[in-house]
Structure I
Amino acid sequence: MILAKRIGDLIGNTPLVEVKCFDVGVCRLFLKLESHNPGGSIKDRIGVSMVEHAEKAGKIKPGDTLIEATAGNTGLGLALAAITKGYKLILVIPDKMSVEKINHLKAMGVDIRITRSDVEKGHAEYYQDYAQRLSEEIPNSFYVNQFDNAANPLAHVLTTAPEIWEQTNHEVDAIVVGVGSAGTLKGMTDYFKTVKPDLEIVLADPKGSVLADYVDKKELPKAGSWFVEGIGEDFIPAQFDIALLRKAYSITDGESFSAARTLLSKEGILAGSSSGTLISAAVKYAQEQTEPKNIVTFVCDSGNKYLTKMFNDFWMIDQGFIEQSRTNNLEGLITRKYSERSVITVNPSDTLLHAHSKMRMFEISQLPVVKDDSVIGVIDEWDLLTAIENGDETIFKKPLSEYMSKDVLFVSVDDELSKVVSILKQGFLVIVKKENKFYGLITKMDYINYLRRKLK
């Protein structure tokens, strides 16, 4: 047993595993499980590296404030360094990042500043510009700037790349990387230019990012948007080194999420969304090869940070990544069916406290009240507020049947969509019946998501 004296000692030396659930033709595909780092991602390596190099350069001292722009994982790496070395930490994070990452960082005592993800470099609310501005305004602060920090790729030159070299017995032919700050790409390039200059590096880029077009020497398009977190850019990072870069693939969100979900269901590996992008590109590259090659890519972070997103079937359906069977009636609007026990309900004998607990747990404001598989009422936040308006907390212990709304509006799956819209505009929950039995619910967001999916 190896006894670590501090959490930082556990960073690196992550396992390399071969996976066989994807069709890679004559090739072999290996994944480096960076999710095994203590902070759960490859960014643990650079977080500690950038802090320690700044210390050696005399740029920071314990008690100072570190500031960084991040998609979340670099922030977790920096947080590990900050809490063990005595620094305060402010992170500027785009608003599309998973709630799991943000809650993780807050639990570590990090000061989180959420900013817009729909603006480009040069805008005051662009996350990197925002972070740099904070560093200029806050005394005794240091902008870490992973996007132009030599200690970022150096971490991979000193650890990640040599680990791959040794774990493959010097028989790696291609490495597939994603690019956010470009630290991994730069580190792999600097190391393998020396030990294996004929190594092929492959870029996996989310569709909407401009990097794949840059590699393919195309005119840079206006950046789009993508759900995958942590990789892809709307600009060319300063550390973007194309010396060994031989191929680039633009990967859709749907391909990324499908690959990550397949990896979990077939191999038992819980990987994040960017890992799905890398694996998809690795598979495309492998299928183009005519001679056997050993291909390495990364499980960049753990999928436990995306359980409410790409591993949530309802979220995937709402975003249009899981296709539902097309119908000519209202069934297409219903993603949560009562027969599948996907509808959150309460019984008339349940207490108001129980109803309130379910609302909080599932972050909903209305609950159908069900008896013998039939909806007999609805309890919502307004009903709760009316019940306790006199300030008597003991009312929470009373049966909700005394306070629920009994004027329930039903529609059939064969009714016109206009009837649903009319009910929603009145602020009511739409209760749907099929063959005169409770079938499911339609909320305002269900209707909005339904129309957005049709737009695709």
Structure II
Amino acid sequence: MVQCAHSQDTWQVGNTTLTERDVATGIMIPWEIIWGPDDYIWATERRGKVLRIEPETGNIQVILDYDAQVHGNGNGEPGMLGMALHPDFENTPLVYIVYNYGTGFNIKERLVSFEWNGTILENEVIILNDIPGGGIHDGSRILFTPDGKILMSTGDTGDGGVSSQNITALNGKILRINPDGSIPSDNPDPTSLVYSWGHRNVQGLCLGPNDLIYSSEHGQQTNDEFNIIEVGRNYGWPNVEGVCDTGAEQTFCDANNVREPLKTWTPCIAVNGIEYYNHPAIPEWQNSVLMAVLGGLGAQYERLSVLHMSVDGLTIESEDQYFSSFNQRVRDVCINPHNGAVYIALNGASYPGVGPNIIKEFRNLDYSTESISESIKIQKVELWPNPTQNEINLRFSESFIGTTFKIISFLGQEVRDLKVDSLEMKLDISDLAQGTYYVKANSDLGTVTRTFVVQ
């Protein structure tokens, strides 16, 4: 009997059992993951690629390769960052992306759009250009709001918050933009893109109940924040860290209309991507915000936090924490709207992230829903047993016949480069050291990866 294509573990959430599955492996610093209207996972790699991943088979298509245009090759905080798909994607197939560009220490940031032609992203249009960037604190998440506007977070680029309180600067802000790059007439200042200010480095944005806008923001050494974003409000940085709890902070808050956070974390845990969850597949997580946590510079707090919200969404009632045992920086999260499965993007064990990385699925298999993916399955690779010791069996789709595949360690070492000459192959791997490896198979249809463990 053929065993599972890769190892599966289960996690208990109250009365719900979640089954863990590796969807895709070998991704290099996935920064944004989105469940697309085509029922694929869309992802940015910080080094400069956009991927389109079939969630059942894990087939990966590179639909944009901007490694040469993006600053830093993903080795630091700058790179290809936030992404959003147009809300009417069927009729307006545009993909909006934020990335850093420039050379050396001359780093800039821009918001652009690409057209999706069904195969690749093409015809780049610059929406917002020449935003000052930096080696740190570049934001940037983007979010479409129900009124069709774009919110874009920008960081202070490490200037200590000078730009954050400068209402004429674009850094340290949340910007509100028409999709064509023009300024919405109902912005706080109809001549400015600034929607809120006093931010240090917002790297999470999502919509909550009643169209509330939530954000997660990095603190300096204390007071990571979870906020509700309100139009025209000041969020305090650098004069206020967290709530207004000193005399000087209270004076500043009273004079500057500062909006205090719903929750803070001290020491900083490095909060990141957020998504609102209200699916019946995991009833224990309904009316909650799922928040990716990188774990800080010391990488001791990494996890997925579940923030249980009040009915009106205006307060956090409690926090639960999951998946810290991976010892992996959790960068982002997305949700399958059909079966309620949750996906997380891992970024390695240390700052600022190191690949290769995994996108994992957590799914309640007892929640029945009509399959939506049978018609779009492209190709697959199965392997067994897993874990293994001396040998491993591989089963390939016909599309891989005649191509080559590699086995790569999680240290980045290529240990096999072989030709697929039959649908099923048995490999002697008795020479491999104990550890985690992945198979990477490529064809004209895309790339499929599978993880296995040698004991």
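Bear in mind these aren't lab numbers, they're just calculated from the coordinates by the rules spelled out. Computed from a prediction, not measured in an experiment: that's the story for all the values here. Cβ atoms are built from the backbone, for glycine too; each structure is taken alone.
Taking distance in nm of label points 7 Å out along Cα→Cβ at positions 126 and 406 as the criterion, which structure among I, II has the greatest value? When distance in nm of label points 7 Å out along Cα→Cβ at positions 126 and 406 is calculated for I, II, structure I comes out on top.
If you rank structures I, II by FRET efficiency 1/(1 + (r/R0)^6) of positions 182 and 350 (r between Cβ atoms, R0 = 41 Å, to 0.05), which sits at the top with the largest value? Kindly include the intermediate steps, with their values, before the conclusion.
Numbers: I: 0.15; II: 0.50.
That would be structure II.
Here mean count of other Cβ atoms within 10 Å over residues 286-293 was derived from just one of the structures I, II, and that gives 22.8; the source is II. Structures I, II were shown, and helix-only ellipticity at 222 nm (-39500 (n - 2.57) for each DSSP H run of 4 or more, over all residues; to 500) at -500 was computed from II. When mean projected area of the Cα convex hull in nm² is computed for each of I, II, the one that comes out at 21.8 is II.
Each of structures I, II was scored by distance in nm of label points 7 Å out along Cα→Cβ at positions 78 and 414; the highest score is held by I. Taking distance in nm of label points 7 Å out along Cα→Cβ at positions 134 and 438 as the criterion, the top structure among I, II is I, with the largest value.
The value 1.7 for distance in nm of label points 7 Å out along Cα→Cβ at positions 94 and 222 was derived from one model only; which of I, II is it? Spell out each step's value before the answer.
Working: I: 1.7; II: 4.4.
Answer for the origin of the read-out: I.
Check the numbers for FRET efficiency 1/(1 + (r/R0)^6) of positions 86 and 446 (r between Cβ atoms, R0 = 25 Å, to 0.05) across I, II and tell me which is largest.
On the way: I: 0.00; II: 0.60.
Sorting by FRET efficiency 1/(1 + (r/R0)^6) of positions 86 and 446 (r between Cβ atoms, R0 = 25 Å, to 0.05) in descending order puts II first.
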